[in-house]
Structure P
Amino acid sequence: MDVTAENLYFVYEERKRIQSVRMVFEPKLRGFFQARFTIA
């Protein structure tokens, strides 16, 4: 849970710099929940 909180904090703090995210991996099952994203 700490990792999730840290990443949410990072995204919140960088929200003006980050314009979009790109999905780099999408599994067939539980697509969005286990997907991997990168900052575009």
Structure Q
Amino acid sequence: MAEEAVITTVRKYLNELLRAGIPVQFGIIFGSHARKDTHR
């Protein structure tokens, strides 16, 4: 699973979309963030 900071950021983004009237049911994290293999 992705790092907690990434999950928190995605949840905030999805909530902002909902506040803006954009219907969202779920988000998908993929790639290096999902694998916990990010390059910093």
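Going by distance in nm of label points 7 Å out along Cα→Cβ at positions 3 and 19, which of structures P, Q comes out largest? Comparing P, Q, the top value of distance in nm of label points 7 Å out along Cα→Cβ at positions 3 and 19 belongs to P. Where does the value -14500 come from, among P, Q, when helix-only ellipticity at 222 nm (-39500 (n - 2.57) for each DSSP H run of 4 or more, over all residues; to 500) is the thing being computed? Label of the originating structure: Q.
Here P(r) over Cα pairs in 5 Å bins from 0, in percent was derived from just one of the structures P, Q, and that gives 6, 21, 20, 27, 19, 5, 1; the source is P. Structures P, Q were shown, and relative contact order in percent (Cα under 8 Å, 6 or more apart) at 35 was computed from P.
Read-outs throughout are calculated quantities, based only on the coordinates presented, and are distinct from any laboratory measurement. Quick caveat, the model's predicted, so the values are computed rather than measured. Cβ atoms are built from the backbone, for glycine too; each structure is taken alone.
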